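Asks: In structure tokens below, several structures.
Nothing in this text is a laboratory measurement; each read-out follows from the coordinates by a stated rule. Treat the numbers as computed from the prediction; the structure is a model and nothing was measured. Cβ atoms are built from the backbone, for glycine too; each structure is taken alone.
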Structure I
Amino acid sequence: MRIEHEIRPVTYMKTRAAELLRSVGESRRPVVITQSGEPKGVLMDFATYQELRQATLLLRLLVQGEADARGGRTVPQARVFSELRARLTRK
């Protein structure tokens, strides 16, 4: 993705918000919004935002899991399944 082609000043966003939202929704390409020539924000469609957020949360879980494994905070799989089966049969 060549993001330099998707840069718009804040005045463009103010005057053409509906057009900009429609374009972002159709293309699913983010647009960088600048103020005084400096990048200040990014406009993206909601589906892409949700996907990005879910990917970020998954990466955080992976990092946490790796830290737990390095720190020895793990439980053998057989024990986990055994305890889950015991819980399910009690109910």
Structure II
Amino acid sequence: MIINHPLLGPRDSEEFVYLGSTDLINRPTNWEEEASAEDFYQYQYIRENIAGDHQELWYHEQGDQSWLVVTRNTLTHEISKVELAQDVSRAMGRGK
């Protein structure tokens, strides 16, 4: 599978490490609240099994060590979009 890195161009997926869903960007921040244990449990262990387009985190381990958000169809493995994770995080209101 080829990942079209936004800065470096097309790269083989073997240069990357797959982390999982971009839901991991939205880590709970309410650790002092009563419901925080359940929020962190949901964050850590509960995952949807998406059939279709899915945003995933990939780490460019054998390259520039950047984090990417790859939008990939889980049925066909077709990649429709690749973005720097820091840009996605900023757009979501994180990482300011």
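Asks: With distance in nm of label points 7 Å out along Cα→Cβ at positions 18 and 50 coming out at 1.3, pick the structure among I, II it was computed from.
Replies: The value was obtained from structure II.
Asks: Of the structures I, II, report the one carrying the highest value of Kirkwood radius over Cα pairs in Å.
Replies: Top value of Kirkwood radius over Cα pairs in Å, among I, II, belongs to structure I.
Asks: For which of I, II does relative contact order in percent (Cα under 8 Å, 6 or more apart), calculated from the coordinates, equal 25?
Replies: The read-out comes from structure II.
Asks: While we're on this one: To test your reading of the models, identify which of I, II gives -20000 for helix-only ellipticity at 222 nm (-39500 (n - 2.57) for each DSSP H run of 4 or more, over all residues; to 500) when calculated.
Replies: Attributed to the structure labelled I.
Asks: Next question, about the same structure. Looking at FRET efficiency 1/(1 + (r/R0)^6) of positions 42 and 74 (r between Cβ atoms, R0 = 41 Å, to 0.05), point out which structure of I, II has the largest value.
Replies: II
Asks: Supply the structure label, taken from I, II, corresponding to P(r) over Cα pairs in 5 Å bins from 0, in percent, for residues 26-65 alone with the calculated value 6, 21, 17, 17, 16, 14, 7, 3, 0.
Replies: For P(r) over Cα pairs in 5 Å bins from 0, in percent, for residues 26-65 alone, the value 6, 21, 17, 17, 16, 14, 7, 3, 0 is produced by structure I.
Asks: When distance in nm of label points 7 Å out along Cα→Cβ at positions 34 and 58 is compared over structures I, II, which one is greatest?
Replies: Biggest value here belongs to II.
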